[in-house]
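Structures incoming, each one as structure tokens.
Please treat every number below as a calculation from the coordinates, not as lab data. Note that the structure is predicted; figures quoted are calculated from it, not measured. Cβ atoms are built from the backbone, for glycine too; each structure is taken alone.
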Structure 1
Amino acid sequence: MQMTEGRVQQKARTRRDLLEAARRLMDSGDTFSVNAVADAAGISRATAYRYFPDADALMLEAALDSHVPSPEELVGDAQDVRERVHRVRHFLFQAVQDAENFYRRYLARVLDNSVQTDGSRQIRGGRRIPMYEHALAPVREELSQAALRDLVLSLSAVSGVESFIALKDACRADDETARRISIGLIDAILDKGLRDLEDVRLNPA
């Protein structure tokens with residue numbers, strides 16, 4: 001188990017180092033390529049290509065990553081769990097609404113990469129999961145590991161670019177309707193999760 005966790009942390013560090021090097025190159029205006037980023041990060045080129053298949057994928061991910069606050073910054077000093085969760089939801093929804101074309105291009109690139117690699121290479125950062133994990137911190141100790149995981153995944157599934165595009169394209173919703181439905185979905189998931197938590201409090205094992 002420790003080896004697995006260590007490997008996950010190592011991969012996260014490698015990915016972070018590549019993105020930081022990519023942003024430095026983007027800011028400097030130097031020639032941008034996966035090879036150049038790998039060299040700047042002090043990481044082998046072969047390793048860099050395992051994380052990002054081409055310069056376009058790396059540039060998109062680096063640009064997105066630079067505009068995402070940490071979970072701590074995002075949640076701030078909010079203590080109420082519902083408010084904490086909605087701060088995450090609001091950020092994810094607003095980010096996509098404010099830069100819809102960019103996120104559509106980003107998602108298209110991610111899906112194209114998934115098809116080309118049979119899903120074996122993941123270029124996405126998975127940012128919303130740690131955001132919701134932090135938002136739920138006040139009740140973390142009262143939920144089972146499985147219940148917490150299900151709640152985080154449920155909240156994540158109805159947040160971000162995929163749900164936004166589904167509401168806009170498949171459901172033909174306008175922005176305000178999409179926002180209202182997004183809030184309702186998050187509240188419904190939270191209501192169930194917190195109701196289950198209240199049952200545990202009233203009927204401890």
Structure 2
Amino acid sequence: MNNNKTLFTLNYLPSVQFFSHWVNSEQPIIEKHCNYTKKSFRNRCDILAANGVIPLTVPIAKAKYPKIQTRDIEISYDTRWQPLHWRSIISAYNSSPFFEYYMDDFKPFYEKKYKYLFDFNIGLMQTILNALDLNSNLLFTDEYVKDADEYCIDYRNIIHPKKEFMEFDPSFQPKKYRQVFQDRFEFQPNLSVIDLIFNKGPEAIDWLEDNIITSSR
């Protein structure tokens with residue numbers, strides 16, 4: 001297969017790093033058949049709030065790990081995490097330049113109860129792509145891709161919340177932009193992409209395109 005294809009896992013409100021690679025890929029593809037991995041970005045994102053960077057984690061229903069595929073993972077509603085996440089997002093970004101412009105696109109995801117994490121993340125992914133004015137028709141693998149070297153460029157293990165599990169990614173060189181709490185904290189380069197969207201609006205796509213340095217540049 002052609003190496004202009006790139007392989008991603010589907011994450012919750014994916015990071016700036018994720019979307020920087022996504023927008024610089026000719027044909028991004030989402031891995032649909034991998035097993036679920038705990039403590040990953042599949043059900044977690046990071047945002048910058050008044051007290052610093054905080055994680056937002058979607059609770060997962062009990063399952064038989066590690067043999068369950070990501071697409072079969074169910075969301076738990078034992079706790080009222082949806083209003084908590086939405087209140088956290090409002091608190092963090094209500095004063096950002098573009099939050100009011102985009103908020104109605106994101107709010108329904110914190111009201112409707114999705115059964116599967118995969119479907120929840122797909123909806124958010126398409127909402128983000130629309131906000132970036134990008135094609136929101138997603139492509140998925142037909143089966144699990146074990147040997148990605150022969151398939152495409154593999155970003156499945158590069159993007160991870162834990163540095164010890166993250167693969168080296170020298171091409172990702174994030175540009176600084178104004179953040180809501182920059183008077184309290186130094187620039188945070190790799191939050192959820194909603195941080196960039198709410199702060200830069202239509203210019204967010206330009207930041208993402210310029211965050212990847214290739215040998216041809």
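Between structures 1, 2, where is distance in nm of label points 7 Å out along Cα→Cβ at positions 51 and 115 highest? If we compare distance in nm of label points 7 Å out along Cα→Cβ at positions 51 and 115 over 1, 2, the biggest value is for 2. Here FRET efficiency 1/(1 + (r/R0)^6) of positions 43 and 179 (r between Cβ atoms, R0 = 25 Å, to 0.05) is compared for structures 1, 2. The highest value is that of 2.
Which one of 1, 2 has FRET efficiency 1/(1 + (r/R0)^6) of positions 91 and 147 (r between Cβ atoms, R0 = 41 Å, to 0.05), as calculated from the coordinates, equal to 0.40? Source structure: 2. For relative contact order in percent (Cα under 8 Å, 6 or more apart), the highest value in the series 1, 2 is held by structure 2.
Of the structures labelled 1, 2, one was used to calculate log10 I(q)/I(0) by the Debye sum over Cα atoms at q = 0.20, 0.22 Å⁻¹, for residues 67-186 alone, giving -1.18, -1.31. Name it.
The value was obtained from structure 1.
If Kirkwood radius over Cα pairs in Å, for residues 35-98 alone computes to 14.1, which of 1, 2 did it come from? Value 14.1 for Kirkwood radius over Cα pairs in Å, for residues 35-98 alone corresponds to 1 out of 1, 2. Given that helix-only ellipticity at 222 nm (-39500 (n - 2.57) for each DSSP H run of 4 or more, over all residues; to 500), derived from a single structure, equals -23500, which label among 1, 2 identifies that structure? Structure of origin is 1. A value of 48, 46, 33 for Cα extents along the principal axes in Å, calculated from one of 1, 2, originates in structure 2.
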